[in-house]
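Listed below are the structures to be examined.
Quick note: the coordinates plus some simple rules give every number you see, no bench work behind them. Worth saying up front: this structure is predicted, and the values here are computed from it rather than measured. Cβ atoms are built from the backbone, for glycine too; each structure is taken alone.
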Structure P
Amino acid sequence: MMINYNGKFLNYNSNTIKFNNRGLNYGDGIFETIIYHNESLSLYPLHWQRLKESTAALKMKLPFTRDGLKELLLELIAKNELVKKRARLKVLVYRQEGGLYSPESTQSDFLISAIPQPKHQFKQFNKVYTSKSVQLQSSPLSPLKTISALPYVLAGIEKKEREAEELVLTDTSGNIAEASAANIIIYSAPDNKFSTPSLDCGGINGVSRRFLLQEMEKFNLNCEEVKFNVNKLNKDIALFTTNVAGVNQIMSVNGIELNGGEQAFYLLNNLFPFNH
């Protein structure tokens, strides 16, 4: 298996990290996870848009152009013999070394990996709880997918310890923010309405979330950004998780049964191209 480090193709176990790497020392960087599917890069324009926004927020310069990154991704797919397969690409972009907390550069390095990705299998999660160890807070950085991902690491540990299938992360007021590794879509069955947690609740502005909001607008389907307290969950509400791997459904939270949401699932499943 090959990786691409700053434009060079290397064996995956090559030593690419220096002791003063700012990503390692300060979490000074961002990443994107892109699904390669049907011989194309799913939602690539939205991934590129978020890369630009994230590096601008961190006052870093991207080390490639939009077309240049696309070429690198497809070349790595070919070198790893994944052209006719489904794959998961990860793009890490981090500031070049120099300085302590205050960096000396706006230039960045990058590392790209590509591994096989199984076809998404829709899951229904029954053993789901609100997280006890993680509460999110909104900040200028909270919508970004930074390589400093400690809240999600802790949520992953808690999920294992509680033998849960998924966790719902809330803000400090109990409003739903996201799942442990996915955004959340809320469906109200009596109103036949979709919504998604506001970014003010501290969740990441996921690419699948962006895509969903765009597609629903195209089809004149309203999907509001809301603050929805976890205590308001009941049998009239359906919850779905969405990320670049696909759509799943949460059937209960803290023992409270939720709505089956068959109509909502049908719509979401057909909206997302990487779900098939």
Structure Q
Amino acid sequence: MAQVTQEEFSWLLGREKSAYELLGVEAAVDGTSLRRAYRRRALVLHPDKNQSPSAEDEFREILVSYRVLGDPAWRAQYDEHLARELERRAHATAQTQRQQSLKEQLLSDESKYKQHLYTAKSRQSRVEALKQHTEQLRLEKVRRLGAQAAGMSQDRTNRAVFPCKLKVRWRNKPQMGDLMSVEVVAQLMGVFGPVEHVEMGGGGEALVTFVTWTAAVLAAIHNYAEPCDLWDAMGLSRVAGLLKSARLVGFDDHVNEDHLNMDELVGLKMYRLHKHRTPV
């Protein structure tokens, strides 16, 4: 058997398949079985019989493999190389598996985090929608009560007991204080019910007289510190933001509820409920 050169050995190390795979034998093959395996493969891959364009390389692979595995010294070196290569591949495979596992864990954590965010945002959206719906119901109730009060006869209301007057105060901001006029105040207060008279005072206040007692109460119990859309349709939201408070004038809460008309009774009930911080 011809001697193996270092060049041939290095060339064999660069093949995709191992020498054992090229010859179709096990790693523990003996000399006799190795020789038989080589002859079987040579009969098929010899360039005289193999018409493949790569016939010479294919035959050289089994020839060099046979020479390396047939020489104890070269075979020992080759087996060491295979052992190191197998260890390297096993390490690379394990590292790849760890990286894949880490990637899957990161993707899972990311998915859970996104789901958590989605759930939190969905919950917050439902809360905000509920708040808006509740506020809309409250404002609708204010408008409905104001409309009902507008339909009540002024003549039936005892102005001596229920004066229907309100002192309205607002913030005198620079360049905005001049926006308040009799007409504007009447429009602002008109969302609660028909306004009979507005008397402008000094220092950012006005005395407003309503047609009905209920409308005066609605204006008095409104929370002007919280933004709302009562004045949006009128284009007066910015001016309405200046309002600070509205206080009933000339009213004594110690009133007997007997023989009151609807305007007086409804307004009185709303005022007392608000006074005791009970929802209307």
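Matching task: 1.00 is the computed value of FRET efficiency 1/(1 + (r/R0)^6) of positions 21 and 109 (r between Cβ atoms, R0 = 30 Å, to 0.05). Pick the structure from P, Q.
Numbers: P: 1.00; Q: 0.10.
Source structure: P.
Which of the displayed structures (P, Q) returns the greatest value of distance in nm of label points 7 Å out along Cα→Cβ at positions 189 and 205 on calculation?
Going through P, Q one by one, distance in nm of label points 7 Å out along Cα→Cβ at positions 189 and 205 peaks for structure P.
For which of P, Q does semi-axes √(5λ) of the Cα gyration tensor in Å, for residues 125-252 alone, calculated from the coordinates, equal 24, 21, 12? Display every interim value, and only then the final one.
Working: P: 22, 17, 13; Q: 24, 21, 12.
Attributed to the structure labelled Q.
helix-only ellipticity at 222 nm (-39500 (n - 2.57) for each DSSP H run of 4 or more, over all residues; to 500) computed as -19000: which structure among P, Q?
Matching structure: Q.
Taking Cα extents along the principal axes in Å from the coordinates of each of P, Q, which one would give 133, 44, 33?
Comparing all candidates, it corresponds to Q.
Ranked by relative contact order in percent (Cα under 8 Å, 6 or more apart), which of P, Q sits at the highest value?
P
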